[in-house]
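Derivation of every value follows stated rules applied to the coordinates shown; laboratory data play no part. All values derive from a computational prediction rather than experimental measurement. Cβ atoms are built from the backbone, for glycine too; each structure is taken alone.
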Structure P
Amino acid sequence: MLYQLYETQRAMMAPFAEFASASAKLYSHPLSPFAHVPMSQRFSAGFDLLHRLAKEYEKPAFGITAATVGTVEVAVQEQLALEKPFCRLLRFKRFTDNPQALEQMKSQPTVLVVAPLSGHHSTLLRDTVKSLLHDHKVFITDWTDARMVPDEKGPFHLDDYVTYVQEFIRHIGPDVHVISVCQPTVPVLAAVSLLATRMKTDAGAFTPRTLTMMGGPIDARKSPTAVNNLAMNKSHSWFEANVIFRVPPNYPGAGRRVYPGFLQHTGFVAMNPDRHVSSHYDYFSDLIRGDDDSAEAHRQFYDEYNAVLDMPAEYYLDTIKTVFQDFALVNGTWKVNGALVRPQDITTSALFTIEGELDDISGAGQTRAAHGLCKGIPAGRRFHLDVQGAGHYGIFSGRRWREKVYPEVRQFIATHDEAAGAKPRARALSLVGRRGRG
């Protein structure tokens, strides 16, 4: 019923949002007589803010059409590499007529970015992809809004997530480097662990060359955050009764049980309400002052932040129980489709864990706990980075990601990629090694 009420409210607010948008333009367009009345800028700013508060936010596009390789700008085309009912594997294919840049691109490492299925769309990692494209061939998981998946496609469990990751790794090939951001660190570690176990009996099995894990709840018991505490302190039945609803009939996934995106968004905002109120007031002030750059930066951020998706109920409830209540991965009790997850079986991949000093979603030590589980990886191939001054989003987006984190990730991947030359390897080892081994 709550989902239906939300949809009714959204439909009722749509005309008001459009009216506010039109009114904002009426008071700001230079050819409009209303743009010259006293306080027209304030009226326009107020209506613009009202429009953005009332409008519906759809999934943004990646919008990545170019990248720089060396000193050459190359074209980028978003391609569909593989499609599953609940996820699309996208490739950002680079093109150029420059022979030197083409040879350089051919020799660069291949990276699979596993995006979170935790409320926001994979476009939240746009900045991550943009940086990686300078030096890598890039794939990313693009998770599908569950309300758009017909119910006859069946359920989607956490085990299915793990299976998808394994399939994507096999599709790309043994030269792949995997980067997991936030929530997928757990299922990615499970997927690679199962691949490593299979290598004992299957000569064709392989694991990625490297695993980079950023801000994820490998061991949610360490430095628990508000997010962790909610998952730990409420029972499994409470979540099922209070946050799971069926998709209304106006969507392809009508009848499917989901954790709705609008509830998740409410939770995101509730974590830092003062910050969001201040941000919107600053936006209003920027519009009055005519600070277009700051206003556009606000729009870009909230276009992404406010665009949310529904998660399959089975997957969400499995994650709550497995990751935040049973701690099955760190306790060694997690079985995926009947097979025990054994991180200690990983021996050939290198491991790099990254945490933000001010991360209020995955607390200190939660991601670094992967080192204690992956004891089969030699100490010389395990590294950790603490990013000073970075919150959760800062480790994969924004200035700190570009200036502090990405250079380390790039060198770590180059170090452990067979295509890298001897000199880059030595330089990369010294760069990452200074940050400390796990």
Structure Q
Amino acid sequence: MSETKIVDGSDGHVSITISEDNMEAFASFYPSTGEGRSLEMVQAESALKANNITFGIDSESIIKSIEKCNEDQSAVENISVAKGAKPIKASPEHINLKPDFFNRSKTVVKADGSVDHKESSPFVMVKKGEAVGRTFSYRPGVNGNSVTGEVIPFKVKDMQIFKAGDNLEIQDEILKSMVFGRFIIDGDLIFVTELLEINSDVDYHTGNISFAGDIIVDGVIHDGFRVASGGSIRCKKLIKSAEVLSRGDLQLDLGVKGRGDALVRINGSINSKFLEQGTVESRTGINVSTSILSCKINTLGKLKMGQKGTIVTSDIVAEKGIEVFNLGRENCAPSKIWCGISFVENRKLDHLKIRHEVLLEKISKLEMKKNPPQQLIDQMNKAVSAQKIELENLEKEICTFKDAKIIVHGTLYSGTEIKICNYRKKIEKNETRVSVSIDKEKLILKIEPIV
């Protein structure tokens, strides 16, 4: 701190000190002694001038200090009498992201306080129309001043300037996502992608995956995990005992190896090398190049195998038919094949049958009571009658494609159970290069050689 004193003999006087950064000045006020003159504003002004203080002078504080000094005849020290003005930084045009987008990975905590890693996720998902940030126009800076009048140039704020990329749009200064997708910050570029690329296995590192768009999984989908997509899915490695759901198609570079409890439900088509020990459903159709082993397969389309494709020990419902090389294998449990029906309607039928049986059992128990509630029983019997009609209608609707065929280019093995619509046949001996279809005149299943 520098200090300059102006002493007027025994008159009152003022001492000024200035901070090292020249941004504030302090004064100490001393009363007169003996016959000296009382402290006046002129002494303070003279002291300020002598120290080149020209900016931010607090005249009111000086006057009050002089009055107190004269009245109390005691020193009033270290009073702030001038303050500089700090420069205000210029703010560049920029996008201010919502704070949670910098740390928005989903962490789900269980009731006991532990983390549910299956439901946690490292990915940041956004909804269509969701605000991700706000845009700000350029705001000019303001120069500052020291108490000695020196101009302090303003600077520009040092901040990361984001550029809005794909699927982001500014609406009334608000930056919004135009799609459901994954929000990504890549350097200074921000964007939303409708494709979720997982460059690893689906396991405790990623948690379960639920995404509105397409998904590509580079690794394995491990036991107990779920991948759900509003678009299509491609998996470059295995699906193990996992759950895979998609509104689009499923492309498996390898296949399913599920140990019995894999579940794959796809709205579109499925293409795979092999399917083993799982339940696989498609509303559109299924193509498997090599083998199906110990699976439950449902499709509203056609199940088509590759040139040497083989089906072994599987239950299959394929509405539009099956084309395969070998259907069965020596010394293996036979497969059950049902074509020409909708597995969706058949599932409704099964559920209705269960409800029907439960209701009949309840009626039987009520009728065995000492005083059976007849009114309730009558109401339940009406419900039973309605269920019977519904069952009859569903049984008619279930047969949707009587032209379905089972085409076997290699061997159709004995023991295989085949059903097309409501016509059944158990294969008694091995057949080679044959097709199975409905004989519409005889109303039986016929086996014909492939021409």
Given a value of 89, 39, 23 for Cα extents along the principal axes in Å, for residues 76-267 alone, point me to the structure among P, Q it was derived from. Q
Test item: log10 I(q)/I(0) by the Debye sum over Cα atoms at q = 0.10, 0.11, 0.13, 0.14 Å⁻¹ calculated as -0.92, -1.00, -1.11, -1.17, pick one of P, Q: Q
When distance in nm of label points 7 Å out along Cα→Cβ at positions 52 and 196 is calculated, the result is 6.6; to which of the structures P, Q does this value belong? Q
If distance in nm of label points 7 Å out along Cα→Cβ at positions 60 and 332 is calculated for P, Q, the one returning 4.4 is structure P
Hey, relative contact order in percent (Cα under 8 Å, 6 or more apart) derived from one of P, Q reads 17; which structure? P
Origin of the value -12500, where helix-only ellipticity at 222 nm (-39500 (n - 2.57) for each DSSP H run of 4 or more, over all residues; to 500) was derived from one of P, Q: P
If distance in nm of label points 7 Å out along Cα→Cβ at positions 12 and 396 comes out at 3.7 when worked out from the coordinates, which of P, Q was used? P
